Structure 1
Amino acid sequence: MTFLKKLGQSSATQLLTPYYGWLGLSLTVALFYGWQSWHFAISRDFFIQDDARQHIFWMQRFINPALFANDLIADYFQSVAPPGFTAFYHLFAKAGVDPLWLSKLLPAVLGILTTLYCFGVSLRLFPVPAAAFLSTLLLNQALWMEDDLASATPRAFLYPLLLAFLYYLLRGWQWAALAALALLGLFYPQMALLAIALLTLRLFRWPLPPLRLKKASADYQLWGAALLVLALILLPYKLGSTEFGPLITVAQAKALATFNYVDGYYGRSFFFSSNPLIFWLLGPRSGLLFWGILSPLCLSGLALPFLLKQPQKFPSVKQVSAEIKLLAQLVLASLILFGLAHLLLFQLHFPNRYVYHSFRIVLAIAAGISLYIYFAAFLKALPRWSLRQKGAIALPLSLVVLLLVAPFLPQLTLANQLFKPAREPALHQFLRQQPIASLVVSLDKEAENIPTFSQRSTLVAREYAFPYHWGYYTQFRQRVLALTAAQYSNQPEQISQFIQQFAADFWLLDKQSFTSEYVIKNRLLREFQATEMVLQALENPETLVLPKLIERCTVLDMNSRVLLAASCVDQAAHVAIEQSN
């Protein structure tokens, strides 16, 4: 309880009852959202958060090192995982905690930590516990109406770590701030760069302009130590050689469908747009104003600079700390890195990442303060209002209450956390009984779930078509095109060569795989611009080899899919080759 008392306590004379009361309410909100998400995550078998299928599935190696041997996809995602993120899950796996199970519990814990530090930061900026509660409430609603925290991937860790850094910075606890910075670098390097940019801006006297450097040596010492910490953490990570490099270039990215809007479909990694409004403002990876789902009340944070200029009309403004400039500094640091990321495209990852997370935090904190300042003045003036004036304000107040309550509805939270079920549970139950080195080849969407639910390798799946490292993407592309050519081939030799080349064990097919409707809707084929090639092959369906082998080689018949034994397909192909000779 000593830590909780220190966290954000603004003065020795602060009343403990209101402080702990509002802190308790803040934690209650975090616990509610965390419990709701956890309960939903464990509500059924074969159920996983969308991004966990990419960033956590390979960690099953920590429990069973024999899994995913010589697996291109698992090796790649392990190679790009931040070291702190990897070490965290590895530590728990050594204690016997399954990574997939941990990923469902972890968001609730991270949500509580985020709430504690957000409460503390808000109180350092505006020493009113009720306002801190509003800030944590709005931030929790924003986080749980999106999938960032629920994913338990590296970006889930950035919220408590960035807020911890801000809190310790405001308290003047330099060693703790450096520790938080180091953890940011280990879990989410982009936010460590943002922290450095923030410390650089804090070397200047505010407000800006003009640019005037501070004389306080403590600021320079912290800045220098932070640079050293960042260099020790990020340089080995950045300069280390990887078999999957180099990073994709802008010219290469512009030529790929996955980065563009083509034929009515957004690519898997949509970035470029001929519409400048989308590219610069609204794009999910390139845009400045793409902030995800927020409560509309968060936008009241934009009013804070105007409220601060009117202390006579809004008396609570006088309680605002001089450190409120931290919010402006964080916004400016984010904008600078947003610009640099566009200038050095892909070298600093996506530009939006530098504004998306920080702006959500800034808006929530600023909105909590703004709402309190406004309603404190409103309540003070209310007794002097006429009955007509009080009646006129009833509708706006009802709207505010509705906007505070609505985000607690599961329809606005759980649906946006993007948990994915298995479409064919029987498939994964069957594959788990097969040899651990089994490889499944498929162009079907259910292949995305095989590594997570079946703990078996898949040759390709759209979920793993990450185009950011050219060495990985070219191999992945070759696999997609080879599989496509074999699946829709009229030559038995081509199918046999494919099976032998990749040592395939099973072939998963949708029962509609050989219809034009299925091919047109298949996003993987579209991503790799193979749709037209397949449609041409389907013009003569009677010549295709694989459809003729389905009945003979099926080992598992499901609702809408069939699983074939690749050895049976290969054997039948050899028979067909001998007969043709």
Structure 2
Amino acid sequence: MANMENENKLSTIEKIKLKSNGLRGTLAESLKDSYTGAIREDDQALIKFHGMYQQDDRDRREERAEKKLERLYSFMVRLRLTGGLLLPHQWAAIHHVAGKYSTEVIKITSRQTLQLHGIIKADIKPTLKSFHQAELTTIATCGDINRNVLCSAHPAYSVLHEQVFDVAKKITEKLLPKTHGYAEIWLDEERLGNPELEKDELYENRYLPRKFKIAIAIPPHNDVDVFANDIGLIAIEEDNRLVGFNVAIGGGLASTHGNPDTYPRLATEIGFVQGEENLINVVYAIAAIQRDYGNRADRKFARLKYTVDKYGIDWFKQEIEKRSGYPFLPLKPYQLLERADIIGWHQNHEGKWYYTVFVENGRVLDTDTAQLKTALYEIATKKLANFRFTCNQNLILSDILPVNKPAVESVLVQYGIIQANALFSAIRQRSMACVALPTCPLALAEAQRYFPSLISKIELLLANHHLENEPIIIRMTGCPNGCARSYAAEIGLIGTAIGKYNLYLGGDYAGFRLNKLYKESLDETAILQELDACFKAFSQFRKRGQSFGDFSNEYFFKS
């Protein structure tokens, strides 16, 4: 039945999961190791399932090594926020936690949630307990498990938004791990008397071979980059009714430099599913197939995309139908036209107001020009709005009653938010970068610390060619793992070494096509020279209405 590797073929991480006792490992003991800021080696794999990564400040490695000190270890903690929704009291709680335990910067991720950096080992439990008191959790936001389920962010996009958001929540609940270890370790709850209560039919004691990502798009918006996910669901609307979802499988953007057997892949659509229960059964079946047939020997090939390509779309579709008991229907037509967030004020069909704030690279903080963190805290404490996060790392002040709109606007003006939003260029509004250095252990180059200054120089190039209002999607990552989805951008910059990036061109504006490698290992001067030439050609030879991505794909990659 299942393609289960024997014990000696399993990767090290697989063996750690099998003996983890429901993801408990020796985490409780690791927390008591006061002689080090790190946790035990095996626990570093397990703590991801609890929503954390152990990191260290790479800027200070050399200095500390010279002083014969261990690395400056800390932890990144990530919240589970299905569809990116937070209530006012929850934002206020995060504000206080960030100020007390982390670097104070609140980071909006590219997967519609929040994470805090710089939390020392002794402060993990107080942090998670504070989240728990605000009805928040970090469980299953990292690790080999279903991650945060994405949903098109803006309720004004569709009268069906609430229905689709509810489907996202039900998928999340269905695919949550059953272990009680999280509550025992972090919240000091008693162990369950009956082990059968945490028996996990989906994850068993193996969990999944690698991370697992699901996103739901509401056409014509593709703000979630639906095809970049292991499962992409496209909501189908007919006569203002949600009739079902087109299902796509096998998306994922991570690759490895120098290894051509690894590759980014967009998900393949396999059929239409009618009915909420049927959809959840189909999603569950896909996860279970990946559990049984995914590669557990080599983690570089453990994502669903490689399982799909190994066994083929036809086999995979038949296996889903067999396990779910649901035969797919033919795909339904739809259009995806836009991935960018619409910045500023919008009103939905209920008369509620929404204000989308551009948050450069998702970093919520106060600056000399705009005190965003202070403004958001004031709005939260006055309970004027809910908070929704987008997959472009932006924030929507949402569900604002008409009577409260003037008060929200007053706060936004007082702290310079509306004024700052008006100054951001079209390309900056569509830019995105991963965290990278100094905390990400995988980073080969800078991203979020460097990208804003590079964008400023790119803006000058665009202005020289009278393209300053061109809505080009540009993204940067510090390594080829794809956290900011650079492979799905019109212009992608992917780090290869300090100060060096591969330049990718030709992704389409709506998210149906990956970009292609154009030039390798460029420094800033070379990046700007290449883009200047590209923009010049675009301004001279583009067809009427042609996007930069479509032009690049046609002009620079002629067969």
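Nothing in this text is a laboratory measurement; each read-out follows from the coordinates by a stated rule. Note that this is a predicted model, so its numbers are computed, not measured. Cβ atoms are built from the backbone, for glycine too; each structure is taken alone.
Of the structures 1, 2, report the one carrying the highest value of FRET efficiency 1/(1 + (r/R0)^6) of positions 310 and 366 (r between Cβ atoms, R0 = 35 Å, to 0.05). Could the numbers behind the result be given before it?
Values: 1: 1.00; 2: 0.10.
If we compare FRET efficiency 1/(1 + (r/R0)^6) of positions 310 and 366 (r between Cβ atoms, R0 = 35 Å, to 0.05) over 1, 2, the biggest value is for 1.
Which structure, out of 1, 2, was Rg and Dmax of the Cα atoms in Å, for residues 350-397 alone calculated from, if the result is 11.1, 36? Write out the running numbers ahead of the final one.
Values: 1: 16.9, 53; 2: 11.1, 36.
Structure 2 accounts for this read-out.
Work out which structure the value -17500 belongs to, where helix-only ellipticity at 222 nm (-39500 (n - 2.57) for each DSSP H run of 4 or more, over all residues; to 500) was derived from one of 1, 2.
Values: 1: -17500; 2: -9000.
Here the read-out was taken from 1.
For the read-out distance in nm of label points 7 Å out along Cα→Cβ at positions 222 and 334, a value of 2.0 was computed from one structure; give its label from 1, 2.
Values: 1: 2.0; 2: 1.1.
The structure behind it is 1.
Thinking only about Kirkwood radius over Cα pairs in Å, which of 1, 2 has the largest value?
1
Using mean count of other Cβ atoms within 10 Å over residues 214-221 as the calculated read-out, with 23.9 as its value, let me know the right label among 1, 2. Numbers along the way, then the final one.
Numbers: 1: 11.5; 2: 23.9.
Considering all the candidates, the number was obtained from 2.
Using distance in nm of label points 7 Å out along Cα→Cβ at positions 286 and 358 for the comparison, can you identify which of 1, 2 gives the largest number? Working shown, then result.
On the way: 1: 2.2; 2: 3.3.
Of structures 1, 2, the maximum of distance in nm of label points 7 Å out along Cα→Cβ at positions 286 and 358 occurs in 2.
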